[in-house]
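J.: There are structures below to look over.
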Structure I
Amino acid sequence: MSYSDLQVISSYDPVITVPVSGIRDGSDTEEELSTEFEFIKDDPRTRSMLITRTCIQKRIDAMARHIADDYRDANQIDVLVVLTGAFMFAADLCRGIYHHGRIDTPVHMIKTSVYDQTIKNTHEKYRAVQLELAPKQIEKRHILLIEDIADQGFTLTWLKDYLLNERNVASMKICSLIYKELDHPTDEVRKLRDNLDLDYIGFIVPDVWVAGYGVDAAHEFRNMPYIVWANENYYLTKKG
């Protein structure tokens, strides 16, 4: 694992597709990369770097500029943050939206969980979602739903139905920092994902375990300022 293997990128519009070897920004110095790699190189919980901190911040800034332009005639955007994973992304995104468009972003929170807490696998057809924290006073509002990662689509599909049909929001758009490509989704999962229609995506990543920048691996790594390929074998062995 070496930072020399990372693909160098310089453009942050539009969505960035991340190779399994990872990406870094052209302005990342050797010292900065060495520091980031120092934290993960001997950690058995990680495999390699996927997205450096600079890439994350520059892509979020580009997304914020895009969203501010789409909402340029609005005075505010009601954002609904999906806890816990999206808290870090939402904070940076909302600051960026204000910077680029001087648009206020009243923040609402929602938290869900799935009944089945087992580790995800490629054969899944359904996971039941339950609501743990409901947002207040969102009826008839135009909602920007902020999520950390779009994976199989069970939670986002449930949220879409809940917001439009139970909470009667005026409209909703979905913004996800990460969209994961799935190598072998079931027909049910493929259909869910096809019907989601995400409006804003930061990065498309390969079908690997990711962690960092709000995304957790077994409740670890949320505070990491970059995104890594987590070592699934470590967690599967630990769970066993």
Structure II
Amino acid sequence: MRLNGKKALVTGALRGIGKTIADLFIAEGAQVWGLDYKTPDDLNARVDAAGGKLHWIQLDLSALATIEEVIEKSIKEADGFDIVVNNAGITKDNLSFRMSLEEWQKVIDINLSAAFFVARTVARDMIRKRSGSIINMASVVGIHGNGGQANYSASKAGLIAVTKSLASEVASRNVRVNAIAPGYIESDMTAAVPEEARKKMTEAIPMKRTGKQEDVAKAVLFFASDDSAYITGQVLPVDGGMFF
């Protein structure tokens, strides 16, 4: 129960890694406010399974002008968040020479700009309380780049820079900001990768396996808990040694 009594906001909590993080946080004692562009069809069942510890915020993060108003309202309703996980993200892969303005802008808006506005809004309240942990979901491609993902790589590189910049601004108020950089993780995003490409990527990983969503969630839990009380401004790769 490392998060007993804590209140957490998790974006992109509808499915995949975000849902896994939310479920783990609840199992560790936290009240979780899940946020996504729509409400899950089985929300009542999920709330019951969570013992009433799951709450929901419906918000399209591409509507940047509405983010701070919605998050501020949620902060008041929750009486403040102790933890924020900026997990929401999308991909619109294409070669740089073929990438449209819409493919570029949508990824930057949701993966980077929205995460910045969520973090900034919650950080104001955390500064006032002099306590809090913000975890941003970056990616190894934000460090190393990846062909066909100039937009996604740029958004994650920018998020790493935001992480370090915001960490330096709020550290004196006992608010921590860190990032997770997953490698090849089994998820909805990677399910569409052709089998041959999946095999090659797995062979390139020193641990010789793809990552599980739980691998990422447990790393997020570390940054959310007091186990990392003296760590801020850091990026933790969860990649099986793909990029030593």
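J.: Hey, percent of Cα pairs over 32 Å apart derived from one of I, II reads 16; which structure?
T.: Working through the options, I get structure II.
J.: When you work out Kirkwood radius over Cα pairs in Å, for residues 8-47 alone for each of the structures I, II, which one comes out largest?
T.: Comparing I, II, the top value of Kirkwood radius over Cα pairs in Å, for residues 8-47 alone belongs to I.
J.: Given structures I, II, which gives the highest value for mean count of other Cβ atoms within 10 Å over residues 32-39?
T.: Largest calculated value belongs to II.
J.: Ok, one more. Hey, helix-only ellipticity at 222 nm (-39500 (n - 2.57) for each DSSP H run of 4 or more, over all residues; to 500) derived from one of I, II reads -13000; which structure?
T.: II
Any read-out appearing in this document is the output of simple, stated calculations on the displayed coordinates, not a laboratory observation. Since the structure is predicted, the reported quantities are computational estimates derived from the model, not experimental observations. Cβ atoms are built from the backbone, for glycine too; each structure is taken alone.
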